[in-house]
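Colleague: Structures follow.
What follows draws every value from the coordinates through simple rules; no lab data is involved. In this text, all values refer to a predicted model and were calculated from it rather than measured experimentally. Cβ atoms are built from the backbone, for glycine too; each structure is taken alone.
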Structure P
Amino acid sequence: MPIPFDLDLPYYLWTIYKVAFDSKDRLRQNSRPIPLRFDYEEIPESALTPAQRQYLKPFDDQLTGLNYRPQCTFRAKNFGTNLLRRYINPNDAATCALTIVEVKATVNQVVSVRNACAVEFATRLANGNLFLTRNKPLPSIFDQPPFRITQDFPNVNDLAELKRRHDSKAATLGPAKTPPQTFNEVCDELNAEHERNAKFQLERGTYQMAPGGNAYLVTDKVFDRGIRNHFLPFGRRISIALVVLSALIGAILPLFGILRLAPWISQQTVGARDAYSPFAHFGILFCYCLAGCLIGYVCEAQKFTWIMLVTYVPAHLIAGWTFGWLPYSTLAFTCAYFASQSRRRAKLVLQT
């Protein structure tokens, strides 16, 4: 007799509860103090690793086509391992910056990593404002200062198109100033902008001074926004092709296991297609785990909400509650998470 219950829903609801109400303390613990002033260190081309040069090459090639050349490559010694690369066009007031961000976090002894990059075109306006056009994969969770005009296009990876959109808006904002020409000037400008932005964030309550006054701390206001954004499935850079592919994998493989593989196994082991044998459940489990591994490794999806949507809903809409109470979608998510982490570790270029 079909059982109108499975363990996926309790696991999922428990996870949602933990993220919504129990993750703020962990965010506080993992939040790194922000220096009052960044200590930038220039990195010569000869010091870049082969993996880093290979990572940078597609961006260099696209920007060369736009008459931009690398101006300097550097990092903030006192704030993580992020890598920054500035590009300049002698005949253009707009500069270009590439930021590579790598984050490593440990939660309950599970280490997770993330590699992301963003390209940003910047024009310094004569009125003191800064105009930015960028393709950051995630929306900002800080307040937007009035002196910083920003366009976000997270899904525009064609840098020529990103530059076209930047120029189109910049033409309406008035005259521009000459950008910094040396590495020291770049550092001075970045720290001046950091100081100006930090003062604004302090006024808005997204920053607070650390005890001792030697750094800034992110406030709960920002953590609340981060938790909120966690539940927005399309509030970040996405690939429509990968979204569709992961949805198809998540719907088809589990249904194949439920409607085809499990009945076949039952027929081979107990001689009846209508009665599920214990081995039939292993067949269903295999299809769910395979779907999770493919979604994680090929599509790099590892959000429980999305895995539940694509593996749980179609299976129950079509197959009902006929295939037992085991938490198949939860196991698919577990496989997706570790497969995605394996893929992300292979992409790390700043840390090992």
Structure Q
Amino acid sequence: MSETFDYWEFFLAETRRGNAPLYEAFTRGVAQSEELKQLAYNVRAGQPPANVLYAAVHYMLLRGSNHELRRFYPNLSGGSSRRDLDNAFPVFLDFVTNHREQLAPLIASRVTNTNEVGRSAVLHAGFQTLARRKEKPLHLIELGSSAGLNLIWDRYAIEYRRNGHDAGLSGDPAATLVIESELRGERVPPHGLAPRVASRLGLERNPVDLASRDDRDWLRALVWPDHVSRFARLEQAIAIASRETLPIRRGDALELLPDALAEAPARETVCVYHSFVTYQFSQEQRAALDDLLIAASLRRPVSRLAFEGTLSGDAPLLLYDYEAGVKTKQLLARCQPHGGWIEWLA
């Protein structure tokens, strides 16, 4: 790890920003344990150690492991807030010590291909902006689509609220999953019926098979246990996606992207998008993505919608346009990483 960047201090700040007191308690303890940190650092290249370690523990509890640690997890204990968090880390340490052989292969093999469907509240606003600008159906390519839950962002309704009051609805009012997002600032994102999608395609190195209980449980394990409402939302999204045939290609997104772009009709609106994916890219991979889109724009215009986090905790929504080899960028909004609130700026 870099001497100038303390990963565990960073993650501790993330737990505070994310209102996750259980993982905050765990992280204070792990930060003082070289043994636990070394276990966590056995993740695959580019994977965040804390997320994978905690998800591996959570996965075993979800799969029925009977240990005192369960009582500290609100999603496993009926949402109880009566927890002695001062004792959470010693119990966590006991669990890890006694289940190290089962945890180690999970940590070494699994990835954080989370599908936080709350991010569709942000994607809706971005695609509304793009569709109104282009006035054509959208051909969409998602990088890192995981289980494809945000590939079908238009199957959900988004209810924007301000100070507890309705401030706009996006998508189908009859949708079985309605995602709420609080508005900050004075502006309201563009909203209304979802733009028409002409085609959609996901590119994913490690696609999640929703027919597999193991894969479904790993998706659940990636949700932070203090965020009880996110579990209900995830279950609804899984139910919707399970009725779909999701077009997801397995492989390296950067290797698959040129062919995917070439398949989109030349005179139609094509948009590459990603949400909390490129943080796992190296600097060279991020540059390669830019270069690919610049090269593709020599043949036809390409847009890119990016919703990614930053080390400061910001999660900006950015819209890039690539045309004739020239890239332009517009900041559309600042957002909570799970779509809980949006400050629309465009």
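Colleague: A value of 1.00 was computed for Cα Rg over 2.2 N^0.38 Å; which of P, Q is the source structure?
Modeller: That value comes from structure Q.
Colleague: Can you tell which of P, Q yields 20.5 when mean count of other Cβ atoms within 10 Å over residues 155-162 is derived from it?
Modeller: Q
Colleague: If P(r) over Cα pairs in 5 Å bins from 0, in percent, for residues 99-258 alone computes to 2, 8, 16, 19, 19, 15, 10, 6, 3, 1, 0, 0, which of P, Q did it come from?
Modeller: That value comes from structure Q.
Colleague: P, Q: which one has FRET efficiency 1/(1 + (r/R0)^6) of positions 43 and 139 (r between Cβ atoms, R0 = 35 Å, to 0.05), as calculated, at 0.75?
Modeller: Matching structure: P.
Colleague: Match the computed value 13.4 of mean count of other Cβ atoms within 10 Å over residues 11-18 to one of the structures P, Q, and report its label.
Modeller: Checking each candidate, the match is P.
Colleague: Out of P, Q, choose the structure whose coordinates give helix-only ellipticity at 222 nm (-39500 (n - 2.57) for each DSSP H run of 4 or more, over all residues; to 500) equal to -11000 when calculated.
Modeller: Clearly, the read-out refers to Q.
Colleague: Quick one: distance in nm of label points 7 Å out along Cα→Cβ at positions 27 and 299 came out at 2.6 when computed from one of P, Q, so which one is it?
Modeller: Working through the options, I get structure P.
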